[in-house]
1. Which structure, out of 1, 2, was distance in nm of label points 7 Å out along Cα→Cβ at positions 88 and 128 calculated from, if the result is 2.0?
2. Given a value of 4.6 for distance in nm of label points 7 Å out along Cα→Cβ at positions 40 and 112, point me to the structure among 1, 2 it was derived from.
3. Tell me which of 1, 2 gives 3.4 when you compute distance in nm of label points 7 Å out along Cα→Cβ at positions 24 and 96.
4. Name the one structure among 1, 2 that helix-only ellipticity at 222 nm (-39500 (n - 2.57) for each DSSP H run of 4 or more, over all residues; to 500) of -15000 was derived from.
5. Who wins on volume of the Cα convex hull per residue in Å³ among 1, 2, i.e. which is largest?
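What follows draws every value from the coordinates through simple rules; no lab data is involved. Note that the structure is predicted; figures quoted are calculated from it, not measured. Cβ atoms are built from the backbone, for glycine too; each structure is taken alone.
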Structure 1
Amino acid sequence: MDTYQRWLQAEMEWINVYCSKMRRRSLCITSPLILAGSTVVIGGLSAAGGGSLEDFGYGALGGFMAGAVICGIFLMVLLPGLRPKRYAKKIDKCVKGLSLNESEKELLAREMLEADEQHKICYTITGPGSKGTPGRFVLTPHFAFLEGSYPYAILVRLEDVAEIRRSEERKTAEERRAKSRTVYRFTLYTIGFYRKDRFQRNLTEKDLPDEAFGFYDEGIREKVMRLLQETGIRTA
């Protein structure tokens, strides 16, 4: 296994802690609650208005079967998304987006594996719809890497960057449930990366950054920014 594959393996082991937790919660808590709830509710409705114990039994059985179908659909949708290999593929796609050659990929992997704890920031994403997803920022001599947000993996090659800027954006997110809709208004704290070749690509100072990190927590954003200032790149 080469260095790059060892790094992807380490990333899978890191995210697997979260994946395992979510799988256990779904199988041991959420699914049994759905089964119990549908069994009791439909059984109770069948026995309501003077129904017999037999009516309750048939209703409860029907409720259990309905709950099993719902659980099956729920798990079929959820579990494939909790495979560590899925996250590794997202990281690999992110790396390919930088068009790194083989030696650069090996350099990236080696630096990520050797990064010390002083240049890592681990946190829990707590914004709308995040479900406690873990987030992590890693700074190496040549790269800045953020994982856990959207998109899942964002990689920046530092030698390409001319300036790093803070910014804030007011956002609105909507969460729908069966009979309700919740609207969240929040501030997204961002770090924008502006590449050295923007002029050649006909981009001005007013155009969007070439890459950006987003955080729900301003404190996390500032911790990441302090690490980035160590690179010597101009910041604002």
Structure 2
Amino acid sequence: MKFAEFDQYSEDLLLAQYGVSEIITHELMKGEIREDFLKFTLESCSDPIPLFVKGTLSDGIDDAGQLDIILCKPHSHIRKLGDQSFVEKNDALCVIEVKGNCTGKDLKGAVAKAIKIRNLQGDTTPIFGVICYRVALTLNTIMNRFGHSFDKSTNTYYDNATDPNEAVENWRNIKYPDLDFFISLEDGKKVFLRKSEVAQGKYRFVRTFQAPLIREMFLMIRSLWVPANQAPAP
């Protein structure tokens, strides 16, 4: 498909920028540049351009600390100070944690941020997840921690919660239930896992196999941004 060519170009360019930025020895600056380029890439998924900022979320009393990328609702009341923005929790659609080489410790820290955001006062809570260029975990470890097992007979990963005969108490444990998505762009470990409600009040992580992987990132952002950007019904 012709559209897939453009998506593949975006993904390859994103990964190339990650590789080129390795020459920068200042870690904070390198991280900022990568976040900015990812933000620029995600902005290309829709027109009008999705409203992304960097900064923090607040309920007017507490805040969530430094956040890498925030997708805001259209017409949000954003307080800016330089490149940083102070955003009301109710004005946020999605928060993205960006990692160059994601570790288990990073995922634990992301969970803490997700909980902190959820505990802020507000009528709505944005989805929260991690996008990483590299990951210091094996694919098997990643899948296990998000509730999947490897089936040697079919050479695939599966979630036993999808078996209608499997009792709920026997479902595999999910180590990071407070995250809404996890994305790894590393070759050999490319994975898009997104939380989905499989039964009332019960959630599991579903793996997306569509390539290029960035297409799913675009679809996720559009699924949040487009409905929010539509004019209310008369």
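1. Clearly, the read-out refers to 2.
2. 1
3. The value was obtained from structure 1.
4. 1
5. 2
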